[in-house]
Each structure stands twice: as C-alpha cells, then as structure tokens.
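Below you'll find the structures, each written out as structure tokens.
Quick note: the coordinates plus some simple rules give every number you see, no bench work behind them. Remember, it's a predicted structure, so these values are computed and weren't measured experimentally. Cβ atoms are built from the backbone, for glycine too; each structure is taken alone.
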Structure P
Amino acid sequence: MTIKFYKYQGAGNDFVMINNLDRSFPKANNKLIEKLCDRRFGIGGDGLILLESDNDYDFRMVYFNADGFEGTMCGNGGRCCVAFAKQMGIIENFTKFIAIDGEHEADFEGELVNLKMMDVNFIAQNTDHYFLDTGSPHHVEFTKELSQVNVQQKGSEIRNGAPYFEEGTNVNFAENLGNNTIKVRTFERGVEGETLACGTGVTAVALSAYKEGILDKNIVKIKAEGGDLEVSFNPTDEGFENIYLKGPATFVYSGNIEI
C-alpha cells in the first residue's frame, strides 16, 4: 500500500501529515506509526497527524506521538494541521475543528497560524514548579541558567518520577529574559526527549509566568530552540480563557512511502 504524506514543521516541531478523509490509514497499527516517525527508518517526525472528516466541524485532528500511540493535544501540531487543511482546500482563513481535548478555532495572520487553546481553570503551584494541563499535562520550572540544564536527563527523571509515574508528564524549563520574553526548553513524553518546540508546553510556561508574577502584560513572546512563538490570554478568577498560540506552520515537502 502506498501512502501520500506531507511534512510540516512549526518552530522546529515537525510532523508527518496524512489526509485520512477516506479513513484508509491503518491507525491501529502503532508499530507502523512509530516507524513512519523514525528519523532513520521512516519519514521522521516528532509525531504523526491524521486529517479526518467530522460531521460537526471542518475537520478532526488525530495526533500520534513518535512512539506510535495516540497522544493528547499538540499545539504546534494543531497549527500545522490547520495549515495542512488549508493546503488540502478544506478551509480558507478561519476554521473550527475538533481534537482530543475538544473544539478549537484558528485563523491566519499572513504566514502565521493563530490557534485558540482550551481554557485552563487550575494551576498547581508548588515550591519549585507549576503543574497544569493545557491540552497535555505540563510540569514547569523556572531557572536563571537554562543553557546549563541537562534537559534529557532531568526531564526524563521528572517525567517518570513522583507524582507522575507511569502516566508521565511533559517537562518544561524556562528562563525569564525580561520584556515579557521567556526562553523555553521542553522534554516531551511520547518522544522521550527534547524537542525544538512544544506548543502546549510554551502555553503552560506563559500561564505559569503570569502566576509567577514576572509579566507586565498578557502577551508573551516565547523563544524555543526551533523558533519564536507567542502566547496571549485573558486571566479570570478561576484561571485563564481566550488562550491563543501563534507562530509559523511551514510546509516542508511531500512524498509517497510504501507501507
């Protein structure tokens, strides 16, 4: 069987995209998805995304981690899926779509995709970190020497340790650069390593930074390893609403692969 695939990246967070409107892709085959995401034996990507039809929305986004298993929400993947849907002629400049964490809206600002994230009504504030769910669970730590952090080692230890254990969490390390600008590095579960950017991760960092009291406004510029992103939000008595993740969603190439 030959599969047509498309490769997209958002701030270096890269994805294998497949048009699955006909539901022909064998998405129960976790080993196949893992192989397609493999950078040596497959196409290569931090994850794989299926674009599917939905009766109530413009489309449905189904996201798989690089380990081959369906994952929770992926912010950069969501932005790339929106750009892919436009390339496929499904949408124009605005969309409402459905993902694993519910309904999302998105629009385009030139080459940038502005994605509305889920509301966040709870942030756990601990002595040395925050924990919150922005569509995926995230542990957030602030540091003054981000370049010195061993993200692979420390991220893996936190991801698998108490209180997260088997379910695990994504782990973010962040440094305040001033002027509402934060540098972020993320260890992603499912990839089991550092990625060049993580959309739900930088969203979690921006909201945690507001709680930390290091912002003077509700628009945060994020410097990820793979590029720049922006997070905006409105604080409420319970948490945050109207959360938007903005950044590039770039088509890289397309091709065919035998499976």
Structure Q
Amino acid sequence: MQPTPNFDPSRVARSLLRRSRQGALATLMAGNGDPYCSLVNLASAPDGSPVLLISRLALHTRNILADPRVSLMLDERAPGDPLEGARIMLAGLAELAGDDQTAHLRQRYLSVHPTAEVFVNFNDFAFFRIAPKAAHLVAGFGRIVDLAPEQFLTDLTDAEAVLGAEAEAVAHMNADHRDALGLYATKLLGAPAGDWRCTGCDPDGLDLQAGSLVVRLDFPRRIATPAALRQVLRYLAEQARAAGN
C-alpha cells in the first residue's frame, strides 16, 4: 500500500522506537520452534535499535540463546481505540551486548528505567540489543509501509565524539537546564507541563521523559560533536522561549 501524502514513515518509525518503553517480544521456543510471546521493558541504543535487560532464567532469554531470531511489537499507547494508533513490528536478531557496549547501554537503559538499578548487577541479567532486519509500520488507513533498517535507524557515522559526551550532556541538562527541557516539551512538542528530564541524546534528537510520558525532540540538523550539540540546544531553547511569548 502506498503511503498517503505528507506522511513520513521513517520519522514515525524512529519516533516509536525512541519513545517506546515496553513491547511484546516474540521468540521461538527452544527445542520445538513454537512461537512464544512476552512483555518486556526496553530502551533504545544510540542508533535507535531496541535494548533489553533480561534474565537468563527467563524463558524468552533461553529461547534467544538457542535461536536469536525475534520480532518485537511496539505501539504508541494512544488513548481510545489502540488499533487507531501507530505501531511497528520489528524483525531481527537479539544479540548479547559485548563488554565494549554494556556501559553505554546500561546508562541509557537505567536513564529510562531507574528501578532496574535494583537488579541490573545480578549475575543472571544481561543486556541484549535487537539488530533489526526489517520493520512493518501501521500508522492508520493508507499508512502501512515496510521499511529497511537504514530508513529508521540513526546513522552513527563519525558521531563518536557526541556519543562519548552523551552521559555528561544528559546529566548537565538535568542538573542545570530543567527549565529548558520543560520548554522543549511543552512549547515545541505540545506536551503537558511536568517534571521533564532528558534521558538520552544522539545525532538526530533528544529524548525527554516525565513519569509515563515520553516525547522525542528531533534536531533541525544532524549533529556529530559536543559543540554542535550545545549550539542546537541553545537554538531550540530560544525557539521554545519565543513560542511562549
């Protein structure tokens, strides 16, 4: 089905990936290959791919270790009929995070699920990243699109500097610029007032969360350095303050 005019499926898919905090994970039962589905909490890696913190004692983890093929259903949890909201089904491989990835994924995951601090160090828990192979987006009538990973994942080429500065930038924004975060959410994105905090940033945008509310602020241009990040955040703060006058 062809997308309707003024519909950007890549942007919708990216937004769902960044805003989702829970999803339905489908795995294949070890031994017989029967389908198995479970509810999981998730965060996003810097490129937008889903990150899970799961126990090796859980059935879905045992299934993944036997066969890494998975699918993940995410939806925007909009009020009213859930079938009228956007949702995306990702198909891919669940990969155990390497030692070089764990620290960054841990920081991003705990930023959106702080209660996981209680069990994150348990020996049976580990981080897995779902490497998408394809996505099926349903965003309403005439808005059903199949997408390749390069159409919805964030390009991290030459972005090592800004990714390395992410933790410091997030902590700085939360400690010293909560007023700006609130303006981003309310004035630029139309979200209700709340205790908005930053949970992550990447070359394409900023993730904001207030309780169960999650929004995504897209940058007007791709950024790849800490200096460019500071510039774009100042620019957006000025835009938000102007919108409030």
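From which structure (P, Q) was distance in nm of label points 7 Å out along Cα→Cβ at positions 148 and 164 calculated, if the value obtained is 2.3? It was calculated from structure P.
Taking FRET efficiency 1/(1 + (r/R0)^6) of positions 20 and 228 (r between Cβ atoms, R0 = 25 Å, to 0.05) as the criterion, the highest value among P, Q goes to Q. For which of the structures P, Q does the calculation of Cα Rg over 2.2 N^0.38 Å, for residues 28-123 alone return 1.17? Matching structure: Q. Quick check: 21.8 is what I get for mean count of other Cβ atoms within 10 Å over residues 60-67, calculated from one of P, Q. Which structure matches? Derived from the structure labelled P. Out of P, Q, which one gives 22 for relative contact order in percent (Cα under 8 Å, 6 or more apart) as computed from the coordinates? Answer for the origin of the read-out: P.
Quick check on the output: -5500 is helix-only ellipticity at 222 nm (-39500 (n - 2.57) for each DSSP H run of 4 or more, over all residues; to 500), derived from one of P, Q. Which one produced it? Don't skip to the answer; put the middle values down first.
Numbers: P: -5500; Q: -9000.
Source structure: P.
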